[in-house]
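Every read-out reported here was derived from the displayed coordinates using simple, explicitly stated rules and does not represent laboratory data. Keep in mind the model is a prediction, meaning the values are calculated, not measured. Cβ atoms are built from the backbone, for glycine too; each structure is taken alone.
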Structure 1
């Protein structure tokens with residue numbers, strides 16, 4: 001087929017031939033027939049208006065000027081068509097192309113310097129921004145060539161490294177928080193109580209993320225260490241408030257207001273990222289707002305309820321202990337030595353009267 005095209009285009013002229021112009025009347029009649037055939041759509045109406053403008057221009061133009069313009073137009077059209085046919089003749093070469101036939105910039109990009117190695121670009125049929133699709137694509141490529149590289153593979157490895165780094169940072173932050181809490185409270189029990197809002201809030205956050213179909217990605221995973229630091233403050237303040245109680249616990253108004261205000265300002269600050277045009281910043285704002293709100297709910301609802309129940313149980317136990325009767329204390333008696341066992345005395349010796357008895361004798 002290529003050879004046949006080349007044979008037919010072999011005798012192309014170098015310049016377009018002179019094409020005789022049709023009379024303007026015949027051209028006007030031809031345009032009228034075309035105008036009548038074009039109907040049925042808004043685009044056809046636009047074409048009809050343009051054809052009508054051409055017919056009006058032909059009717060109002062002198063005959064000599066009309067012939068001159070038509071001849072110039074036909075010459076330009078023939079020249080453009082001839083140029084395209086010359087390009088097609090050059091491309092219709094039956095010989096296979098060589099590297100020397102390609103542009104130097106293209107060859108340098110896809111061919112190694114020795115001319116034996118070539119760059120092969122592979123595109124995924126799935127969305128590479130979807131982590132599952134990217135993971136499958138990377139596995140398929142590496143099954144063919146383990147040394148393959150490129151933007152998708154680099155992005156995949158960078159995402160894994162960032163995920164690993166964020167998880168390690170979260171564990172380090174958790175260890176530091178536990179140590180600081182233990183140094184503050186000097187009690188494992190109060191340390192765990194202060195950690196309770198954070199643990200419950202994180203569990204609620206991951207549940208809501210699954211329900212809302214919000215996946216963790218390298219952009220929003222940075223919130224994990226942030227939520228650890230932000231969410232622990234509420235538990236610390238409430239546990240300190242609990243330790244200052246007298247009787248059954250009820251969270252103080254000042255502590256509740258401080259916890260609520262601190263969390264709301266954080267939610268407003270990071271929640272403003274949800275209106276950003278960048279999808280990563282939007283995801284970060286959503287995840288952090290959900291996480292802080294879950295920690296706030298656990299701090300103001302669940303932890304005070306648990307502490308109130310605990311304090312009532314302790315108060316009831318102390319009251320029960322106070323109502324149990326205690327055995328009477330044993331009377332103190334002075335043990336006197338037995339005269340029979342004293343040296344130089346007898347069992348019938350008369351004891352010396354006490355002071356009270358002596359005073360009674362004198363009174364008589």
Structure 2
């Protein structure tokens with residue numbers, strides 16, 4: 001196992017910066033997920049780690065050793081691509097054994113030892129009965145398992161996965177997520193997993209890093225990132241449905257966004273009256289009920305514009321308006337409520353559900369630390 005560290009890593013293509021001064025440590029044996037939209041630099045970073053490309057500046061270290069200029073074969077890194085990259089003319093057995101046969105002399109492996117390793121890996125991955133088949137005779141999930149086995153059989157120091165599940169259907173993707181976590185628990189290889197799917201990031205990683213525009217916007221465990229997004233981008237990207245975000249103003253002891261009135265949370269104590277902020281609230285922290293419900297002070301009536309069933313609830317987009325402004329908000333239905341598009345509904349949020357962001361920087365306002373007296 002290996003600790004992987006990058007320091008000030010940058011990659012330019014011409015004058016365009018693909019990666020901006022990245023600093024990151026992936027711990028020994030950790031399953032680290034790198035998530036971000038397409039084109040943000042995720043695959044570029046994996047190629048740099050694997051030695052398939054060179055950074056413009058910065059360093060890559062494995063267990064404290066600088067490997068920035070080492071060739072791929074000297075790094076002992078395994079990379080699994082989105083397309084699997086299996087050899088079509090080889091059987092499953094030959095695909096699995098290929099890395100061992102290539103390195104046979106260096107590791108002093110004879111044919112019997114290689115066959116033992118292949119059978120062990122096939123057993124772990126449930127490929128025992130498929131060893132004599134070729135890739136075109138396998139399902140998508142079976143091909144994916146062969147690609148994973150071929151990478152793991154060589155016992156790499158670092159395991160890199162570039163969107164490995166994106167070609168699978170929804171049901172198989174869920175099954176393979178569990179399979180990957182099981183393999184990680186068994187082999188304990190330090191892993192960097194790249195995806196654009198934030199649901200994968202939240203369910204698979206020990207920690208995750210959110211990459212956007214070539215910069216790491218936030219690193220933390222999934223709960224930390226979800227509950228405390230560092231900026232507006234992370235808030236809107238991580239979580240489904242995305243966080244509701246509104247332009248709002250501090251006035252008269254409340255935060256006002258069109259017809260919405262939010263009580264001041266603790267972090268608002270540092271914000272001047274009249275100042276514009278961005279306020280965020282997750283859809284699961286917004287309740288939507290029929291207009292016949294008895295309203296509280298924080299409840300606002302609007303019109304249902306979209307209903308997305310997600311049994312046993314539904315995600316509902318409600319349009320709210322006052323004399324000056326129209327806003328839309330997404331929330332979850334109360335039990336038993338089945339809304340119809342065009343009908344009136346009532347939405348309500350709680351004070352504890354709010355997230356505040358600086359409009360100029362997009363950064364989150366931190367909650368003040370409680371003073372402890374002795």
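Summary table below
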quantity	calculated
Source structure (of 1, 2) for log10 I(q)/I(0) by the Debye sum over Cα atoms at q = 0.10, 0.13 Å⁻¹, computed value -0.92, -1.13	1
Which of 1, 2 leads on mean count of other Cβ atoms within 10 Å over residues 59-66, largest value	2
At a computed 109, 53, 25 (Cα extents along the principal axes in Å, for residues 27-218 alone), which of 1, 2	1
When mean count of other Cβ atoms within 10 Å over residues 43-50 is computed for each of 1, 2, the largest belongs to	2
For 1.00 (FRET efficiency 1/(1 + (r/R0)^6) of positions 115 and 131 (r between Cβ atoms, R0 = 25 Å, to 0.05), calculated) the corresponding structure among 1, 2	2
Test item: helix-only ellipticity at 222 nm (-39500 (n - 2.57) for each DSSP H run of 4 or more, over all residues; to 500) calculated as -7000, pick one of 1, 2	2
Origin of the derived value 2.0 (distance in nm of label points 7 Å out along Cα→Cβ at positions 163 and 179; candidates 1, 2)	2
